[in-house]
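Below are structures written as structure tokens.
Nothing in this text is a laboratory measurement; each read-out follows from the coordinates by a stated rule. If you're wondering where the values come from, they're calculated on a predicted model, not measured in any experiment. Cβ atoms are built from the backbone, for glycine too; each structure is taken alone.
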Structure P
Amino acid sequence: MPELPEVETVARGLQREIAGRRILTVTLGKTDFIDNPAEIELHLPTRTIERVERYGKFMLLRLTHPNVSEPSALLVHLGMTGSLMPRAAAEPHTKHTHVVFLLDDGRELRYVDPRRFGRMAFLAGSTLQQELLRFGVDPLESTREAFVTLIHNRRAHIKALLLDQSVLRGVGNIYADESLWRAKIHPRQLGASLKPDQTKLLYSKLQEILRKAIVLRGSSISDFLDSDGIPGDYQRHHRVYDREGKACFRCKTPIRRIIVAGRSSYFCPQCQKAPRKKKRNRTRRQIRRKVRT
């Protein structure tokens, strides 16, 4: 599933290629991943793609129309196998091309998704605003102090907090595991139990990893390609993700995998010490026995 660096890479490529282009026509194939296909067919023709930006794991194609004042956008999630790329209109459509936007320069912006796990929606006015309010802060925009407060105010596992899009938008399984390994924090550590220095280090490592992954055009684990059809290269720099049984790069201890927040979590049991379990309160029967003796 594309995460922040992958979506940022695609968004930057599309911004470079299609910003300022006007949509002439819309052709839809299968629409089970589209919230409102009729509205897309109705509202997108004649609108101009003002800019393309990332919002968490989503892309927002900000739209303008000379006769419409309220803000509008096309929200796009690539799912596990989706891609959004401009192509020459004469180029044959590949299999699983489900959405085609004809642009005013003669090219087509094509959404291709074999498994259709993505999402697409036309949003405008208050509907657009309400949708965006569902998401938390962007980890690359948050201050260190705000990040520390955000984590310390929650008693959930730190891995779950990193994945919770209502807390932080954009972080997924890969970069959560990588940042926790670099900060030497166990994925089951409670956010509220982290020391301030640990949380500050996690903030620093998370930002460092995300920025480097963006420079390297993201991680191509399975099907990810950028807007030019080129795979990312950050997977060569993974230190813990999907390395179960392999030696830790720091201490050579075999990497382990556990399930946290319903997701596989990779960590080093030596570098990332598990949180201590609290001793269970003695039952009344145990206390009575002790009193009698």
Structure Q
Amino acid sequence: MSPDRDPATLVSTLAARLDEFTGIVSEAAAAILAVDPRDSGARRKLDESPVTIADEAAEAVILAGLARVAPAIPVVSEEAVAGGHVPAPQRVFILVDPLDGTREFLAGRDEFTVNVAVVADGVPRIGLVAAPPLGLIWRGVVGRGAQRLRLKPGLPAAHASEVASIRTRTRPPRPVAAISRSHFDPRSQAFLDRLAISDTLVCGSSVKFCRLAEGAADVYPRLAPISEWDIAAGHAVLSAAGGVVTRPDGTALTYGNFAGRFHVPGFVAWGDHPSPARPLRERD
């Protein structure tokens, strides 16, 4: 499985192994739940974000699994990058956040996730998001649809007690906004003030993308910097379910900023595609 192959063909090959990817994130979910947040060795990284032995345990599980399932595909993982390990740029690579929402994990909330995404030519094409405390995994392949699995952490995909296709809903006149519990910023608030929001769904991590993907919310703005591994998997799941993620001005949001340490300046995620005649501006 060479990364030099045609990206579309390579993504199709990887998509055929979706159940194996699902098993990997399920094992990572179990590794996180095995750690007591009160005894997780929490410490600060250079960017002041927290990291724990749960993050590291999940990353080890994921990297070992990807070495089996997709051994030739470069992997960009949050904790590895924090340690200075960045692979050479490739057209197809895998983005990993082993524990998205470490603050929520430490606070004892159930709003943290495991994120794995396959990116091809700057676009997330395959995404998996596991919510360990909820026993849920959302997964999607762009162009082939998205699903929500009810799966006990640690078990393979074949043991899912429920597999449901999910789809975004038509945007209502007064949409529901998903907002961050720990990182909601003033610019995002200003953006929402321009919409006739009916309600807000407050939660941590990439769960917000998944709530849009399953039709529980309609818009999720984040107009502050964020890392690619935080959002790529959710982006892919949402796209597969019929949604869209763009830069705040409506232009394409691309991934693979190897030189810039994988930073994204901000984004707006929508469950329903806005009309092409209405570009996504902050005044909308």
Checklist line | Ranking P, Q by FRET efficiency 1/(1 + (r/R0)^6) of positions 96 and 256 (r between Cβ atoms, R0 = 35 Å, to 0.05), the structure that comes out highest | finding: Q
Next item on the list: Identify the structure, out of P, Q, from whose coordinates FRET efficiency 1/(1 + (r/R0)^6) of positions 112 and 136 (r between Cβ atoms, R0 = 30 Å, to 0.05) was calculated to give 0.50.
Entry: P
Note to self: Starting from the value 1.20: which structure in P, Q was Cα Rg over 2.2 N^0.38 Å calculated from?
What the structure shows: P
Margin query: When percent of Cα pairs over 24 Å apart, for residues 56-151 alone is compared over structures P, Q, which one is greatest?
Written below: P
Margin query: Taking distance in nm of label points 7 Å out along Cα→Cβ at positions 248 and 264 as the criterion, which structure among P, Q has the greatest value?
Written below: P
